[in-house]
Structure formats: structure tokens, C-alpha cells
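Please find the structures below.
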Structure 1
Amino acid sequence: MAVAEEAPAAPTFARAAAPVEELSAVDKLKVDIHHRLIARLDLEALEQLKDEAEVTAQIRLAVAEFLRNETTPLSQAEREEIVEHIVWEITGLGPIEPLFRDPLITDILVNNAHDIFVERRGKLSRVNTQFRNDAHLMAIIDRIVSRVGRRVDESSPMVDARLPDGSRVNAIIPPLSLDGPVLSIRRFGKEITVKQLTEYGAVTDEMLQLLSGCVKARLNILISGGTGSGKTTLLNAMSSFIPGDERLVTIEDAAELRLQQEHVVRLETRPPNSEGKGEVIARDLVKNALRMRPDRIIIGEVRSAEALDMLQAMNTGHEGSLSTIHANSPRDALSRLETMILMAGTNLPQRAMREQVSSALDLIVQVQRLSDGSRRVVSVTEVTGMEGDIVTTQEIFRYRRKGITPEGKIVGVFEATGIRPLFAERLTVAGIELPRGLFV
């Protein structure tokens with residue numbers, strides 16, 4: 001076993017709210033062993049080992065060696081706990097690793113080394129977990145971002161990255177964050193299918209029939225919603241309607257889409273290096289994707305000047321595109337697209353911009369996270385064209401809230417507006433038959 005010459009600071013097993021002097025004799029022993037193990041082990045050498053089982057075996061041998069000289073007994077379960085925590089310290093996310101492994105947790109929000117919140121079932125709550133100091137938290141952040149070829153330091157204090165399972169990570173450090181490093185992790189658990197969306201009450205079978213037909217008929221669809229509303233989850237689920245023989249090109253800032261098709265090319269933006277060079281933005285990737293013979297282009301989130309290139313692609317034969325946008329309503333989504341077109345530095349008149357939007361987009365799906373933590377598709381809206389200088393829309397399905405239970409649960413119903421969409425004929429031409437009473 002490799003031995004380090006200089007020992008890094010050791011983590012502690014003490015619970016966040018428990019002062020050290022209240023630790024039991026066994027807990028003190030566990031902390032002491034943990035300190036000595038970190039001092040003894042060559043962490044850099046162990047991090048190079050790809051096999052977690054081999055790392056665990058090395059640590060277990062070291063624990064057994066230390067315990068031979070101890071008079072305080074430790075149970076087998078307590079020994080395993082020590083081994084587990086050190087493995088997390090070396091290969092995982094340190095003290096927040098258990099939170100990351102909890103399937104009920106969707107967000108882990110580290111406001112500073114001693115202030116951590118999680119989201120369970122749509123509700124935020126503080127947890128009794130801590131990093132030992134800011135340096136400890138920074139070490140975990142560095143490990144995460146370095147694995148995907150990114151960096152975070154004073155010259156580049158903000159970074160987006162991802163974990164091996166696809167979970168999205170954002171970190172921001174001083175001097176931009178005033179109270180120490182901040183880490184936000186959006187977990188991606190097992191894939192949610194369209195069937196599960198209906199079981200969870202996020203959408204109805206009738207709405208899914210329409211969305212399925214729109215995807216298969218190659219309509220251009222924009223999914224709109226606020227942060228944490230379920231846009232990416234819905235996009236992943238709707239992608240299951242795409243035929244398996246099509247070539248898909250995805251463009252993202254931090255790769256999080258998980259498409260099930262066989263022929264998928266995934267592209268990811270790149271931040272500038274330490275010299276401020278080498279940046280590749282989403283707009284560059286959209287332009288390049290057009291040369292890659294895509295059947296569909298899927299942009300994980302449109303947020304800047306790439307909106308213009310996306311709309312132009314939709315208007316020049318690349319139909320069936322899917323994307324998401326941060327907006328609170330379908331009308332807000334259209335306004336944000338206009339703003340993004342202006343970011344491209346064009347001098348298009350307002351009417352020309354709106355004509356681009358109205359001719360490119362066919363459908364806007366609005367999702368929302370309600371006050372009880374549940375997610376709903378609250379509107380399915382068709383973009384119908386232009387009237388004067390205004391982009392016209394019509395709502396096909398909506399979610400109407402009726403009230404709230406004493407337990408805080410939102411009560412509401414999904415309903416059709418009675419309007420038959422203008423694109424229904426395109427679905428018929430594509431061989432997609434919708435039930436007669438779908439829009440009633």
C-alpha cells in the first residue's frame with residue numbers, strides 16, 4: 001500500500017449538529033481511525049485506481065491493521081461504515097455521497113461548507129450534513145469538474161459540469177460567492193417513461209396521444225417551464241416517440257439528455273481555457289450540426305444567440321426539432337425567443353423576427369412545478385401564425401386548478417379547450433390518426 005509523505009487534512013464523521021465533546025468513545029475511535037487512515041493512505045495513488053472494489057479492499061486492509069492495536073471494540077458494521085466513508089472521500093462526493101445515493105433526492109444544494117439543503121418530492125429541507133471546511137468542499141468541486149475537462153478557480157469562478165450518471169452540476173466560488181464555495185447538483189435518477197408521467201399525474205393519455213403524433217409527424221416543439229419544472233424529463237420522455245431509424249444530433253451546455261435511439265450524436269459546448277481561448281458556444285455547434293446530415297436537431301436548452309440558428313434550421317428543412325426554454329408561459333417563451341434573436345447581433349425588424357418564430361415553431365408545451373412540489377403539463381399551445389405584427393397561438397389542452405386540500409395538495413383537472421389544431425391535417429398526411437373526441 002502506498003504511503004503519503006504529507007497528510008492532507010482529514011474529514012470527520014461527527015454529525016453536523018453534534019459537538020465533538022459529545023461523541024461516544026466508539027465515535028471518537030472512528031474519527032481517530034479516519035484521521036490516521038487519511039494520513040497513511042496515498043490519496044492520489046488511490047484515485048488513479050479505476051476499480052472501486054480494489055480501492056475498498058486497500059482501505060479495508062488498512063482499517064484492520066489499525067484496529068489490531070485498539071482496545072475499544074468496533075463491530076463489523078462500524079468497521080464497514082469507516083471503510084465506506086473513506087471510499088466516498090477518495091472516489092465520491094465526500095459527506096454528500098449518501099445524499100447522492102438517496103433515490104428520493106432530486107437536488108443537492110450546498111450553500112457553503114456547513115449549510116446543505118436537499119429537495120425531496122418537490123420540497124426543500126435542510127440536512128444534518130457538513131463538509132469540514134471550505135477547502136474540503138473545494139476539493140470535491142475540483143474533483144467533479146476536472147473529470148470532465150473543466151476547471152474552477154479565481155479566474156474562472158463559475159462552472160457547469162456533469163457526473164458520470166448524467167447528473168448536472170453547477171459550482172460558483174469566491175469572490176463571486178460571498179460565503180464560500182457553492183455547489184448545486186441536479187440528480188438524474190432512473191429514466192421516467194411516458195407511462196410513468198401519466199401515473200404521476202403529470203399529463204393525460206389524451207395529451208400524450210397528441211404529443212406522440214406531433215413528434216412522429218415531425219412538428220417543431222418547444223418545451224417551456226421554470227427551473228426544476230421537469231422540462232428535461234419531459235423532453236427525454238417525448239424523445240421515445242422518435243422513430244429508431246433517424247439520425248439525431250443533440251447540443252447541450254452540460255450533457256444531460258438520455259435518448260434511447262440507436263443513432264445519436266452528442267455534442268457539448270466548451271468554455272474558454274485559462275488564456276480565454278478555445279471557447280465553443282452552442283451557436284457554433286448548431287451551425288456544425290447542420291453539416292452532419294441530421295434528421296433532427298435536439299437542443300437541450302436554448303438560452304442565447306443559438307435561438308436564431310435553431311429557428312433558421314427549422315425553417316430550412318430540419319423539421320422535427322425539440323428544445324427547451326426557461327419561461328413562465330407560452331407567450332413568455334415567444335418573447336424570450338425574440339430577445340435571444342437580438343443577442344445574435346442581427347438588425348432584423350421586429351416583424352421579421354416574429355415571422356421567423358411563427359413559421360418555425362408548431363407547438364409549445366408548458367410545464368410547471370406547483371406549490372405542493374408536483375409537476376404538471378399545464379398547457380399545450382399551438383403556434384398558428386401571424387395577425388398583423390402579433391404571433392398568434394391557440395391553447396389545445398390545459399390544466400385548470402380547482403383548489404388546495406388541507407394537506408397542501410393541489411387539486412385540478414386536465415381539460416381540452418375544444419379547439420382542433422390547425423396542424424391536425426399534417427398529422428393525417430403523415431398517417432397518424434387521432435381519436436375523434438380527442439379535442440372535446
Structure 2
Amino acid sequence: METTKGFIFDYSKCVGCHACMIACYVENSTKPPLSWRQVNHFNKEKLPLLGFIHLSIACNHCADAPCLKACPSGAYYVDKETNAVIHTPELCIGCKYCTWACPFDAPKYNPDRGIIEKCHFCYHRLKENELPACALNCPTGALSFGEITKDSNPNAIGLSKQEIYPRISVRGSEVLHTVPLSDINSTGLNEKDIEKFHKRNDDQSVSPLHEWPLAVFTFIGALLCGWIWSSIMPNSIKINFWLFGILGALAMIISALHLGKPLRSYLSVLNFKSSWLSREILLFGLFIISGISALILQINVLLIITGIVGLAFLISVEMVYNITQKRYSTPIHSANTISIALTFAVVFSQIWSVLIALLALKTMLFVIRQGSKQFVYQPFISFITFFRLTLGFLIPFGYLAFTEMSFSWIFAGSVILGEAIDRLMYYGDFEPERPFENVSLQK
């Protein structure tokens with residue numbers, strides 16, 4: 001079997017001393033709390049009477065690196081001499097998309113610099129035939145560096161099963177089966193205490209609070225796509241080219257607020273070949289240009305082309321968010337941008353019977369999505385859920401049931417707010433894959 005150079009980690013030897021992290025700090029002049037290497041623990045809750053198993057991990061410089069493929073600006077490349085996956089700070093726009101893609105939690109966002117940083121394999125040392133600083137300074141030999149088998153995944157407990165060929169070999173995993181287990185009650189804690197620990201340790205790297213610019217961008221994009229689709233239909237509510245252009249420009253400006261380096265946003269289309277995020281941005285630009293042209297010239301063929309480009313944009317949006325795990329289990333969800341665009345297309349086309357059926361379906365999907373996940377802030381989520389159901393279904397349904405079913409901007413505004421809330425809540429459902437997330441030693 002083919003071999004390569006990589007990290008070698010032995011569970012049975014690691015005592016969690018963090019010497020590897022300190023060595024990384026010293027070698028690369030990084031400053032705490034930002035750390036390119038981390039020591040994780042299987043006993044996340046730090047319960048007494050349970051053993052502690054540690055895993056030191058950083059970037060594993062995968063042969064099929066998801067960070068490299070996901071980065072929209074092409075800030076990652078592979079060093080040909082060492083096969084290290086290197087990050088180029090000058091090309092980084094600080095979008096943090098690579099942090100969603102990496103299952104090892106290797107790329108780290110530095111808020112002071114507005115860019116990503118990560119382990120570079122100490123490739124400057126490798127070129128001098130020296131060991132990476134972390135492996136050189138491990139006092140127990142738990143972390144070393146050498147010749148390993150090039151496997152699609154390390155098949156180790158606590159690590160990702162994605163077939164991305166990480167350069168790490170894990171040994172001593174049999175120690176996991178010898179860790180003493182204890183009943184929760186014997187620790188003096190109960191199930192509610194454990195839930196509190198889980199909430200405290202919950203990964204909030206992706207949340208509506210952080211990602212609201214993306215929620216606004218994708219929502220406005222879906223709204224404009226639906227409006228363009230409806231323009232092809234007779235008797236639809238038409239959109240002016242200036243309003244279309246203003247909303248499109250506003251969406252692009254707001255999306256740039258998400259970036260650590262917003263003035264570098266023009267670099268985001270450089271990796272169109274492999275990054276869905278890069279494709280999303282490029283297609284949105286084409287959609288806006290095509291839409292303005294079609295609305296000014298009033299050419300139906302150009303409107304149809306714009307609608308097709310808009311659909312391609314929405315597909316790319318869904319592919320962007322397909323990269324990360326979700327806290328719900330349903331394959332289809334109510335905040336899908338294509339379904340949002342379809343809702344607005346029906347609203348502006350005034351096809352009321354179809355709208356009633358569509359809103360009922362989306363409401364069902366929303367309730368199922370909320371019911372299939374574990375809430376972190378139950379009271380707040382319950383309030384927002386009620387607000388979304390009221391604006392997005394109850395008010396529109398009541399309006400259609402008790403009026404003459406004619407278009408009203410108050411009615412449309414209620415639907416718009418309901419759909420916007422749903423899209424924003426969607427960003428609270430993200431759960432990027434991380435080491436040890438599904439491992440627990442408690443009974």
C-alpha cells in the first residue's frame with residue numbers, strides 16, 4: 001500500500017500535558033487563545049470517576065483537502081516538496097468557509113487579523129529534514145512524525161469518517177475500551193447537569209448572530225429570483241429594474257460584512273473551478289446583470305435566461321450549505337432558498353390556491369425541522385418559532401380565507417417577514433463536524 005509522511009498519534013501515551021501546543025506557539029509565534037494545535041478530551045464533561053483520554057490534533061494536510069476545495073479565493077495550495085496544505089494570508093478574505101468544511105477543526109479564524117490561520121506542517125523544518133515542533137517536543141512519544149500508510153481515513157474513534165486521506169495514523173485506540181465507566185448518579189450529577197455541560201460545550205461557531213449577513217444575502221437572492229420567475233407569468237406584480245438593482249447591490253454589500261477582509265471580496269470568484277461559494281457569488285453577479293438588462297429591455301427571452309441563471313444561483317447556494325452537518329434530520333427543509341423563491345413567485349403571480357398548498361407544506365416542514373433537533377435556548381426559540389408561524393402561515397392563510405384573494409403589500413409583507421425569519425433561524429441549525437462530537441464515555 002502507498003505510504004506518505006504524516007503525524008503518528010498514540011492514544012495510550014498521551015497524558016494531556018499540552019507540550020505540543022506550547023511548542024507550536026513558540027515555533028510559529030502565535031498568541032493564545034488562538035492555537036493551531038489542540039488537545040481534545042473524550043471526557044468532555046470532566047466527570048469524576050471517569051478516565052481521561054486525550055487526542056492532540058491539528059491540520060492533517062489531507063491529500064483531498066476539503067478546505068482547499070471550499071476556499072472561494074484560492075488561498076490554499078499544496079507545497080509540492082512536503083505535500084503540506086499551505087494557507088496564503090494575502091489571498092484570504094476571512095469568509096471562514098474552510099472552518100465549516102474541515103472535520104478536524106484545523107483552520108482557525110483570527111479576529112484581530114480578519115483572516116484564517118492554521119498549521120503548516122512546519123514545512124520549513126521538513127525541508128531541512130527536521131521534525132515538526134509539536135512532534136519533536138512531545139515528552140511521552142504520543143505524538144510523532146514519520147512514514148504512514150496513505151489511507152482514505154484513519155478509521156479512528158472520535159475522528160471523521162470522510163474519505164479525504166488525512167496524513168495521520170492513530171495507534172493505541174484499544175485503550176478506549178479499558179477506560180473505567182461510572183454511572184452518572186455516582187458522580188453526584190444527573191441528566192440535567194449533563195445537558196448543561198453539553199450546552200456549554202456546544203459549537204456556536206455558526207449561528208444566526210454571526211451569519212446574519214449571509215442570511216440576508218441568500219434571502220434577498222431568493223426573493224429576487226422568485227420575482228423574476230413571476231415576471232414571466234401574465235398578470236403578475238412586476239418589479240422595476242431600479243428596485244431590482246438596488247436590492248441586488250444591497251445584498252452584495254451586506255454579504256461583504258460577513259468577511260474579515262471585506263475589501264478583498266473581489267477575490268471570492270477565483271476558485272470557481274472547485275468552490276461552490278465562489279460559484280454562488282459569480283452566478284449572483286451574472287443574475288443581477290442579466291436581470292437589470294432584461295427588465296430595461298423588456299425581452300422575454302432574456303427574462304427566461306435570467307430565471308435560469310437565478311435557479312443555478314440558488315442551486316449553488318444549497319450546495320454551499322450542504323458542506324456542513326445540520327441539527328435536524330429531514331432531507332428537505334422549509335428554509336431552502338429554492339422553496340423561498342418559489343413561494344415569492346407564486347405570491348407575485350397571484351396563484352392563490354397553489355400558495356395555500358405551498359405555505360401549508362412549508363409550515364409542516366418547519367415544524368418537523370424544529371421538532372427533530374435539540375434546542376439550546378428553548379424559550380427564545382419557542383418565541384421566534386411562534387412569530388414565524390404567525391407571520392408566515394396564520395396571517396397569510398387568514399387573509400386568503402377571509403378576503404377576496406387580491407394582492408396586498410401588507411399580505412406580501414407578512415409572507416416576506418415569515419420567510420426571512422425562517423431563513424435566519426436556519427443558520428442556527430448548522431453543526432460543523434468536529435473531533436469527538438459523537439463520543440462519550442459515560443453510561
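Taking helix-only ellipticity at 222 nm (-39500 (n - 2.57) for each DSSP H run of 4 or more, over all residues; to 500) from the coordinates of each of 1, 2, which one would give -9500? Here the read-out was taken from 1. In this comparison of 1, 2, the computed figure 23.0 for mean count of other Cβ atoms within 10 Å over residues 230-237 is attributed to 1.
Given a value of 5.4 for distance in nm of label points 7 Å out along Cα→Cβ at positions 86 and 406, calculated from one of 1, 2, which structure does it belong to? Structure of origin is 1. Hey, semi-axes √(5λ) of the Cα gyration tensor in Å, for residues 166-365 alone derived from one of 1, 2 reads 43, 23, 15; which structure? Going label by label, the one that fits is 2. Which of 1, 2 yields 10 for relative contact order in percent (Cα under 8 Å, 6 or more apart), as computed? Going through each structure in turn, the value belongs to 1.
Readers should treat all values here as calculations from the given coordinates under stated rules, not as data from a laboratory. This one's a predicted model, so the numbers in the text were calculated from it and none came from an experiment. Cβ atoms are built from the backbone, for glycine too; each structure is taken alone.
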